[in-house]
Structure I
Amino acid sequence: MPAYKAPLSDMRFLLDEVFDFPAHYAELSNGGDADPETVSAILDECARYCEEVLSPLYASGDAEGCTYDNGEVRTPKGYKEAYQQFIDAGWQGLSYSEEYGGQGLPMSLGLLKSEMMATANWPFLMYPGLSMGAMNTIMQYGNEEQVGLYMPPMTEGRWTGTMCLTEPQCGTDLGQIKTRAEDNGDGTYALHGSKIFISSGEHDLAENIIHVVLARLPDAPQGTRGISLFIVPKVIPNADGSLGERNGVTCPSIEHKMGINASATCVLNFDGAKAWLIGEPHKGLEAMFTFMNTARIGTAIQGIAHAELSFQGALAYAKERRSMRALSGKKEPEKVADSLMYHADVRRMLFSQKAVAEGGRAMIYFAAQYADHMVNGVTEKDDEKYKKYDDKLGFFTPILKGFLTELGLEAANHGMQVLGGHGYIREHGMEQIARDARIATLYEGTTGIQALDLLGRKVLLMTRGGCVREFTGQIARFAAENLRKKGMRRFAATLGRYATQWNVLTVRLMLMARKDRDVVSAASHHFLMYSGFVMMGYFWALQAAVAQQKLADGSGAQSEDFYRAKIATAEFYFDHMLPRAKSHAASMTKPSASLLSLDSEHFSF
């Protein structure tokens with residue numbers, strides 16, 4: 001089983017040398033305490049907790065799984081103790097206001113924490129991770145009483161939260177929701193209905209679980225315009241925050257899944273459960289998007305987490321395992337065979353994993369700065385600032401979630417392949433990473449849903465290509481600045497061509513969609529993957545530029561070998577991964593006819 005080692009050198013490289021987080025934090029109203037010494041101490045302590053506490057529970061938690069007994073769910077051995085340490089250290093409140101008992105640090109620090117915890121033990125992080133979306137929704141849309149009642153214990157971690165959307169008859173199409181809310185006449189509602197696939201819907205880690213639930217009022221219009229949002233606690237709190245009576249929400253079963261077995265995925269029944277409306281009637285979907293966008297960024301982290309963990313396991317094996325001789329001649333003549341590290345195809349897989357993990361990390365850290373500004377807009381009640389950065393982050397979100405989880409799954413499969421038959425055996429842990437990675441492409445909206453959101457909603461409908469023009473403008477400026485720099489010409493020239501093509505493809509799709517609406521759906525997956533490959537290419541070129549500068553002037557905080565590895569990985573990415581964007585470009589501009597020409601009745605086996 002791979003023993004997780006936090007990639008602190010790479011994290012600090014991005015924070016201090018690529019994106020200048022110290023200067024970024026200095027601009028934030030809540031960034032004063034996020035000085036370099038404090039940030040470094042947080043990273044070190046989180047790494048220790050992840051390496052010593054969470055990582056050892058990853059395999060055992062999968063083997064034991066969650067246990068269901070008459071409505072109660074028991075998490076695997078060691079989880080309760082690990083979660084208590086999580087609470088005691090104040091990890092849940094790291095990026096939440098001191099008003100609620102948090103530490104008031106920028107949101108991006110919470111993402112850094114989540115990345116390490118996700119890589120060490122993703123199923124464990126699901127329990128406190130879902131709470132953050134519920135907290136953000138309550139904080140932004142709840143009234144003063146709701147915020148005061150729920151935020152302190154959730155910030156502390158004593159209470160956790162969930163998001164309850166999916167029902168047996170509908171997943172993505174939330175307009176089909178049937179759960180209903182009846183007015184009790186006293187400011188509360190009675191909820192009736194069932195929800196499925198509710199992560200952390202029932203467990204033994206916290207004393208209370210706060211469900212954020214989509215439901216319909218009796219006078220609700222049809223479709224998504226008739227959905228409201230409700231707070232439904234597992235145990236109804238008293239006005240002073242103490243726990244009162246058990247609410248009418250029960251767990252009749254948990255799902256038996258392919259992976260993340262230590263995370264309880266529940267069916268929940270609401271049998272007249274007492275509920276409180278959050279936000280305005282019939283506008284629940286708008287509020288829920290706060291929750292969903294938070295969760296989607298967290299799921300994007302899962303993509304790089306599984307790539308990182310699988311890379312660590314595969315690299316250690318490849319260095320020790322010997323098989324055959326290198327095609328260019330013996331490399332270790334004193335050994336019975338050469339290490340796997342001398343085989344180019346094994347290098348291809350290892351480089352791919354490293355490129356996804358470190359390239360994806362750069363993408364997320366850059367987006368995290370947008371998230372910091374967006375949250376500042378909320379706390380400062382600056383609607384203009386909030387909207388500006390919410391729009392910027394909205395463009396990134398489907399790319400991060402869709403692209404990184406697809407490549408994270410690919411990287412996890414590479415890890416199994418490096419180990420060969422041993423990769424398929426549980427004791428080595430690589431197959432668990434692949435099983436756990438598989439869900440990331442599905443929940444919080446499948447890759448297809450992310451692609452439709454990106455192309456259909458963000459690019460074509462909302463901005464008429466403006467979001468693409470804005471980001472490619474950033475790429476073009478970088479390319480122009482680096483085109484004449486030795487060592488950067490190839491990166492700059494290639495990126496400049498892709499930036500131009502990205503805009504051309506966007507315009508072509510806009511024109512095609514006028515005559516063929518189905519082309520949006522047909523092209524969306526290819527558009528998302530193309531966008532992801534080009535975006536990651538930009539961030540690899542950015543890292544290469546910094547690494548070259550640090551080697552040239554000797555000012556780097558990392559070793560020379562670290563910077564050389566950065567440049568080598570960037571070169572690999574541009575040679576072997578970025579060209580995949582070309583096939584997506586070729587496919588996205590084809591008409592939808594070949595996809596839809598076969599009648600449904602003839603589409604059979």
Structure II
Amino acid sequence: MNQDQPIERGTRNEHEMLTGAERLSVEDLRRALEQRDQALALSRQNLQMAERVIDASQEGIIITDPSGVIEYVNPAFCQVTGYSAEEAIGRTPALLSSGRHDAVFYRQMWHELDTHGYWRGEIWNRRKGGALYLERLTITAIGDDDGKVTHYAALFTDITLIRENEERVRRLAYYDPLTRLPNRRLLEDRLALAIRHAHRQQQGLAVIFIDLDHFKQVNDTLGHAVGDELLLQVAERLQERLREDDTLARLGGDEFLALLPELHDVEEVTRVARRLIEAIGQPFAVGDHSFRVGCSLGISLYPADGTSADALVRSADTAMYRAKREGRNTYRLFRAEMNDHDSRLLALESALRDTVESGEGLAVHYQPLVNRDSGEVEGAEALVRWHHPAFGDVSPGVFVPMAERSGLIIPLGRWVMEEVAGQLRQWRQAGLNPPRVAINLSASQFWQRDLVEQIRRLFARFALPPGQIGFELTESVLLDRQQEAVAVLEALRELGCRLAIDDFGTGYSSLSYLQDLPLTTLKVDRRFVQRLTGDEGERRGSAAIVAAVTGLAQELGLRVVAEGVETEAQLEALSRYPVTLIQGYLTGRPVDAETFAECYLQQG
């Protein structure tokens with residue numbers, strides 16, 4: 001046997017073993033490569049599937065880098081926004097900004113993103129063409145294995161049409177389809193809310209039930225199209241005559257209802273009622289047709305006429321039917337006694353209007369202003385008085401505020417100026433030496449553009465010396481428009497007029513304006529004067545106020561008039577203060593011109 005055979009056989013076995021191992025290794029490698037290829041193919045398939053899903057998505061998708069620069073947008077983004085992928089990529093989502101959201105909104109958005117990793121909400125954006133749209137947006141932060149943000153993904157849906165449909169449904173539910181006014185359902189909600197607010201704030205409110213007169217005749221003779229147009233015009237006129245915070249609703253047919261919150265007195269609502277009646281009473285023009293209709297109004301007041309929405313509406317409805325029965329084209333309050341009071345005020349206002357136009361029943365009385373130390377009459381205040389054949393002597397506390405509310409204060413004030421100027425001329429022509437006379441000016445009178453020119457002409461026409469007539473104003477007239485007031489007052493001072501602040505200390509007293517306004521006189525209100533002789537508490541408080549006012553006036557070179565002095569004790573109490581003039585029943589009551597001349601005027 002050849003000695004080399006065992007060696008050869010061993011070598012062959014080793015070779016076969018190596019060859020087998022190589023085959024196994026190659027096989028494993030082949031299987032690994034096949035698995036890799038399968039995984040890559042599956043990954044490509046999944047990626048293609050994801051891309052197809054993203055491209056087919058009805059939601060807009062934006063992917064940005066960590067700094068917010070857009071890296072990818074899908075076709076839905078382009079469809080919603082109007083921007084192509086080329087226009088959007090490389091820019092930031094700010095290109096969609098609507099301008100409706102402030103910096104605080106975006107700060108809160110990024111705070112949530114940083115804190116929770118996502119943000120979800122609604123946001124207004126703007127399309128490429130400029131149109132606004134509302135979208136529901138979700139932004140998610142995408143991080144790597146270490147938690148570092150690598151991208152942001154935003155998904156959004158255009159919900160503009162959804163919101164518009166919701167708003168359309170809401171309007172159908174809560175608004176009248178013809179006039180676009182709130183309907184009964186929305187009115188009841190607002191009325192219930194107003195009642196709760198009025199209860200908390202201890203305020204009043206009113207409900208006005210409005211029903212057109214003869215509306216059925218318009219519908220029957222001219223047709224429903226004309227009737228609908230009439231209702232639109234009625235709604236417009238009513239809204240124009242209501243206050244800013246009032247609510248007008250259409251209940252159906254020709255019935256409307258107005259809610260007036262935050263009322264302080266019944267005269268507020270009756271003034272509004274008269275404006276509404278006047279507005280509807282004007283002619284209407286619809287197409288080729290011109291006609292008039294009236295309206296009947298019923299008024300209920302919270303809490304006297306009801307404390308619930310239903311009760312107030314029923315009370316107003318009842319009052320409206322009473323207005324229908326009692327002649328139409330008028331209003332009635334639910335409570336009969338209030339109707340009587342209001343009817344008297346309405347009749348009084350009508351009588352005042354006639355009186356101001358004719359001057360009959362009006363008179364000017366004069367109350368002397370007496371020098372405290374010498375007892376001489378240095379001036380007089382002109383006070384208007386009114387005697388009516390039916391109403392008798394009407395208090396100035398009633399008819400002067402009525403004149404201001406109704407706009408009659410301008411012609412009434414003009415009549416007083418003419419009457420005073422004529423009386424002063426008459427006294428001078430009779431050889432008497434009349435004092436300066438002060439006339440009260442309301443805010444409406446003071447802010448007339450031609451006030452100064454009116455007074456200049458008055459002085460010239462009646463040949464009055466400069467300053468023969470002066471004026472008294474309350475603080476509230478001057479404070480809101482102080483700089484403009486200065487110009488008017490300076491012009492009056494150039495005419496020689498003395499200018500007094502009446503009832504000083506009772507309203508909006510501001511010490512700073514006294515040195516800026518060209519005033520000559522302060523009048524201390526009667527309440528402070530009369531309390532100087534009251535109980536200890538009243539004396540102490542009033543003494544401090546009178547001391548402060550008179551001391552300040554003295555420093556500023558202003559005269560001081562103490563009003564309402566009725567007793568010797570009050571006069572004695574005033575001796576401690578630098579008071580110039582006394583006005584009150586103690587030194588002289590208001591009297592007519594003839595009596596004033598007999599008692600106080602001397603030959604010149």
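Matching task: -18000 is the computed value of helix-only ellipticity at 222 nm (-39500 (n - 2.57) for each DSSP H run of 4 or more, over all residues; to 500). Pick the structure from I, II. Answer for the origin of the read-out: I.
Comparison across structures I, II (criterion: FRET efficiency 1/(1 + (r/R0)^6) of positions 105 and 537 (r between Cβ atoms, R0 = 35 Å, to 0.05)) gives the highest value for I. Of structures I, II, which gives 25.5 when mean count of other Cβ atoms within 10 Å over residues 409-416 is computed from the coordinates? For mean count of other Cβ atoms within 10 Å over residues 409-416, the value 25.5 is produced by structure I.
In this comparison of I, II, the computed figure 175 for volume of the Cα convex hull per residue in Å³ is attributed to I. If Cα Rg over 2.2 N^0.38 Å, for residues 273-384 alone comes out at 1.80 when worked out from the coordinates, which of I, II was used? Going through each structure in turn, the value belongs to I. Set I, II, criterion FRET efficiency 1/(1 + (r/R0)^6) of positions 137 and 185 (r between Cβ atoms, R0 = 35 Å, to 0.05): the highest-scoring structure is I.
Structures compared: I, II; top value of relative contact order in percent (Cα under 8 Å, 6 or more apart), i.e. the largest, recorded for I.
Here, each number is a calculation from the coordinates, and none is a lab measurement. Note that the structure is a prediction, hence the values are computed from the model and not measured. Cβ atoms are built from the backbone, for glycine too; each structure is taken alone.
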